[in-house]
Structure I
Amino acid sequence: MANIRIWGVTDPGRQRQRNEDAIVWDESRGFAVLADGVGGQNAGDVASGLVVSILDARLRADPAGEPEQHLAAAVHEANAQIHSRAAANAVYAGMGSTVVAVQFLGRELVVAHVGDSRLYRWRAGALERLTLDHSLVQEMVSGGFMSAEEARASGHRHVITRALGSASAVDVEVQRHDLRSGDRLLLCSDGLNDLADDAEIAVVLARGMPPEVAALDLVALANEKGGSDNVSAIVVDVL
């Protein structure tokens, strides 16, 4: 496993009473997970809590099979648990969550994501988004029907096309990327990237402050811009 430093912060923001984001990480086991309870649904905090609890337990266990399969299986388990609990109790009906999860394997990174929580990589002075949102506006951007600028201003930007718990099965997107010394990774909920654009996020990451400071600064940036949603950030430095 690569030598890494991880720190995360989650905050309810300035306009919401309840925080429906959840995060967990473990440097020694080499993983980080961020989940965002689907806004406007019942018990979003319960759903995101289930996601991080299940993935935390799964990723601490010795993997069976290929790393991609192990990570995807953990996400599928979280989906099944959320869907089952929502079906069994009317209080939880309709709850759901996004997820972005990373596992470090030597000089490689395995990523699983569902929904619009994001993974970015800062490398050699440039910021790159490694995940594409599972959302209506992203589909329109990818199809050439909307520009990225129009997507940021769209009233439909919060409409996601995949979420954990919305059905008994879910399509989990899994990727593998190389890692280099000096890479800086950011996992974030849409409470950050809805308010701060990529250039503003890049400025914070470029300062080179330790992960615990960078994560706090990113959350503060979103709150300075209104803090209209829960906001979470996990920063990972590859040493």
Structure II
Amino acid sequence: MSAPTRQLTLNVQLPDGFTFDNFVFNDNRRLVREQLEGRGSVWLTAGASSGKTHLLSALVALPEQQALYLPAAELLASCDPSVLEGLETTPCLVFDDMHELAKTREWSEALFHLFNRHQACQGRWICSSRVAPRFIESPLADLKSRLTLLPAFELVPYTDQDRVSIFSQRARLRGIKVSEDVYPYIQNHLPRDLSYWLSLLEQLDQASLAEQRKVTVPLVKSVLRSNESLNRQLSFT
């Protein structure tokens, strides 16, 4: 069964718009991209808001890739482990947040048997996780031993300048004009969390369109005050 058909069967969709062309690369992430576009399996250790889902989705979206994106959150919410049966025919399997899938015995056993079948087919595994393979919490030691065979690479946390570059690029892609004094303001006053910054950008996009105005510090403050979710997160920093 082909990867696209299997993707529909699994009811898992790639996140929209995640490509290598719109990813902001630093030296660390360029190295990771080289590994992802290679021929071997890869274990990607990455924290929250690190760009791991963007990178994995961009890899799967490449026309030449015969790969299947398998995010743990969606699998756990809507599938049982039997969904992994037959996936060894897909050349590359991409598991996002493997640490979540490996927590239960049922999923661990299914993953262990799939790994063995897939290796026999010379398949490739790309896994992301919050922790390195040796720190995976799984009730099945045999699965953990298999996962430690994967070459591991770490996405280092974004710097403030990285976050500014990403925010700026995403704003340009949306056609949003941002006043230069906005960047030092968000660096000094917002959580150091890229997902928070991008949520803010989404709200700023809507506000700037509605008010037909450039994104300025006063507009940022107004959006923060009026958005309960953003404001609540801000109050805990």
Structure III
Amino acid sequence: MIETRPASERGHADHGWLVSDHSFSFAGYHDPAHMGFGPLRVINEDRVAPGKGFGTHGHRDMEIISYVLTGTLGHRDSLGNGSAIRPGDVQRMSAGTGVEHSEFNAQKDGVTHFLQIWIEPDRRGIAPSYEEKNFPAEQKRGRLRLVASPDGRDGSVVIHQQAMLYAGVFDGSEQARLAVEEGRRAYVHVARGAVVVNGRKLGAGDALKLTGEPEVVVDQGQHAEVLVFLLP
């Protein structure tokens, strides 16, 4: 079964300094039909104004991934980490027993555009931890590159859930196929551009929920960047 999640039907919030689109119910947006997909709980597409950001706030028992599309995202947390992540970087913070952090546009001009992703962990009460790695565009060109996994294979960041996250960039005749093991489901999110996934034409912000499908097929990209989640 394949279900399309159009970008235009997402929740939307405009706070002036922050414009956010919610793929799943979040904050003031609530839709019982879109509470998550398996352990995938949040995909927020955020655009943060220069010098602005999220003040220090806390999280518990959540795997939080930040994926920057344009600009620079500053990060500070109670574990002592401070960094600035840019396009190509994948940041993972395991909140576990509790962590506080802030996120902000570290630029004096230009909007920071990024995806904030939350995945529920497969166990509660782990020690908080932090990791970031760079996956340059050439590693994702015309293929789905593993960027997050439970065992850190292929240099991916480690998440505490039996889920995998792949990222790819596609143009023209470039095509990638990803097998979906029996008992798993897939969620495909188009971060930008346009692409065809399993025969469905998708644009920026669109997504597909795939249940019982044997593979994910990505092709006919037009400046496309795609995230694919394999989920229990």
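Descriptive notes on the structure:
- Entry that produces 1.5 once distance in nm of label points 7 Å out along Cα→Cβ at positions 78 and 222 is calculated, selected from I, II, III: I
- Entry that produces 0 once helix-only ellipticity at 222 nm (-39500 (n - 2.57) for each DSSP H run of 4 or more, over all residues; to 500) is calculated, selected from I, II, III: III
- Computing FRET efficiency 1/(1 + (r/R0)^6) of positions 110 and 142 (r between Cβ atoms, R0 = 25 Å, to 0.05) across structures I, II, III gives 0.30 for structure III.
No lab work stands behind these numbers, since they all come straight from the coordinates. Quantities reported herein were computed from a predicted structural model and do not represent experimental measurements. Cβ atoms are built from the backbone, for glycine too; each structure is taken alone.
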